[in-house]
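Just so you know, all these numbers are worked out from the coordinates, no wet-lab data involved. What you see is a predicted model; the values in this text were computed from it and never measured.
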Structure I
Amino acid sequence: MGLMDGKVALIFGLANKNSIAWGITKRLHDEGAAIALSYAGEIMEKRVFPLANEINCDFVEPCDVTSDEQLDAIFAKVKDRYGRLDTLVHCVAFANREDLGGRFVDISREGFKLALDISAYSLIGMAKRAEPLMTDGGSIISLTYYAAEKVMPKYHVMAVAKAALETITRYLANDLGPKGIRVNAISAGPIKTLAAAGVPGFRMMLKYSEKAAPLRRLVSQEDVGDTALYLASDLSRNVTGETIHVDAGYNILGLTATEDELAGLVE
């Protein structure tokens, strides 16, 4: 018996085999979930369909999450196919490259709107449509990052979007809790993904996180997948409104320099 036997999971944001969404997809599938996938645009299609074939998933639909009509359509297809939904996974984020890096005060108005719409408001839009399908309760999971809490170099407009996402998580948890629907976010440490490649200075962040994190290692898609399984399953039946860090402990640090680095500064 798998932890997700008999459950239906709809996952937004799969891009390729290095996606955190793929780590989550595989873990939920391995535990028995019926998987429905959504991706963004034709460019991703050739990458997503081979992955879907690996897990024998034949529900693979494109969706522009800025379109209410397209969101309506994909949730209607889930209802027609499965009649219900148990888990919704939001792995969607986007910002114009010019609104990452540079100076924070130079973020454009339109770039701000776009990043917040795609990366944060979309969770509200999805949750609204998932609610009537989660007739026996359910779990909604999104992905965030520590830049929502503390300043991280070059993350800029996406940091604001992630902060909004975490606040949205708490308000949705309060709103949907009476229906037995839990809403949580996973704050993952830096992982080499297609999305991360667009963040200026990401390689530096990756190297430093591995050096400074208490566990002295990076996290993987599989690590996030394990936590997503916990949040999607009944193991977390009384956990909602939380942001769970999967970052080898980096978030607990007040001073991220190592003892050797500090010794060097003093000398």
Structure II
Amino acid sequence: MKRRNRYTVEQLAFLRTGYATMSIRQLTPAFNAKFDLEKTETQIKAALNNHRITCGRKYGERIYSAHLYTAEQVFFLRYNYMGRSVAELTGVFNKWFGADMTERQIKTFVHNRGITSGNTGRFVKGQKSWNKGVKGYMGPNRTSFKKGSVPKNRKPLGTERICSKDGFVLIKIAETNPYTGFPTRYKHKHVHVWEKNNGPVPKGHVVSFIDGDKLNCNPENLMLLNRKELLCLNLLNYQATPAELKPSVLALAKLEAKAGIRTHPGRGRKRKTKGACHHEAI
């Protein structure tokens, strides 16, 4: 029967003390160097478990690298961080000890040890802001827009794009935006073309497409409909109707709208028109 590894009182005391500040990977070579042994990480881990030695750290808590700092340096950082930023603390630390620690190393140390500066980032009563009496948020700088400069991404008048919401063509025109007050705006191209040739669209009417193609904004392809006529066209599925039958369907829709009736797809009866269709073309 293989004899179980035994540890002296001194060795167990070393493991108990060392495990509080080191990981098993760090503790193993330190233990071997101290007692001139060749223990593996598995053996050290087994010894810790068998003697119920714990590190005392919370799950996931990072281990402080004690070898980077002396006890005096630890004391200095703990009691000189109050009221200072990490950059200021790093400068003071390096000057006092003649070290070359980076801000990241100092920040990691105080963070892992739960050391705070006491700065909350809030204004306290009686404190004055740095920009008191200064007009505006900040003064001009080299990246500020100069008077008369034009942004590189500004689109010229006449620029067109497809609206992602309804699929109609939008065009940039010199017309005041009613929502922002800006002197230019994007407007539905078919409405703009109709108004340019015929004047404003009357109230209760919409501009629609003769061939059913909402991308064809040629003046000869546009027609003015009232909402009843548009409703009947949508119910008759005008957009999917073959081109040769569109004139007949359009005439039927206008006749039904004038008579105050509408046809339900799949039904052989007619009803009086109520309301407007939700799928209107503007």
Structure III
Amino acid sequence: MEEEGQNLNMLNEERRRNILHIVSREGRVLVKDLSHQFKTSNVTIRKDLEILHKQGLIHRTHGGALTPQSGGLIDVSLQEKEKLHRKEKERIGQAAAALVGEGESVVLDSGTTTTAVARALRHRKQLTIITNAVNIAAELTGTAIEIILTGGILREKSFSLVGPLAEETLRSLSADILFLAVDGIDVHFGLTTPNLLEARVNRVMMEIARRTVLVCDSSKFGRRSLSLISPLSRIHQIVTDNRIPKADMKALGESGIEVTVV
């Protein structure tokens, strides 16, 4: 009996090591996917994730887990975020760019997904892009796009400009569409980000834009960060990837928000 217990412990440890490897490679895992992969129950996988979370090796989320660097309260650098979900962000960027008409004015929030939108718009003409992201302005330098950079205090981790100057500049402008990137989406609580000043700038962006489109990969769902930007009711449309949790997809449909899955 003692030998059987030792073998079971070895199997559990091996499975958890494999789960850690998958999380570090993919950036995000779902309970149902791990259950299928390891041919075990959802209950067992949840227990594994709870143990790994308590050890500080992963960040537990609703329905799955993330790398600890992706946790909702941690302000992760842009360089680190660039490594996660690249293919999904490219598809989201292309789909979002298709929503922009010639001659429109576009607000781009800072973030890796909005950077993907900027890259997809790079060859367009007769566009004005308003942004608080220094890296996005640099991406579009040398194109036919007119760029308005807000000014403000530079946040080195996100390359974004925040503070009263950024907010004042935005309030003097008007835009057709805002593409907003966030760190967390809780369908009951709303849209969140780790930084208070970033949240204030985001709210002003929403005020000046006729239409707000949330661009985010599915790992952001079920997460709640420090600073509330707005409730979901302020959003007109969401562009995300096909791994969005079914419960969140259903809740968004019931709230009347248009969801584009790529």
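Of structures I, II, III, the largest value of Rg/Rh (Cα atoms, Kirkwood Rh) belongs to II. Structures I, II, III were shown, and relative contact order in percent (Cα under 8 Å, 6 or more apart) at 15 was computed from III.
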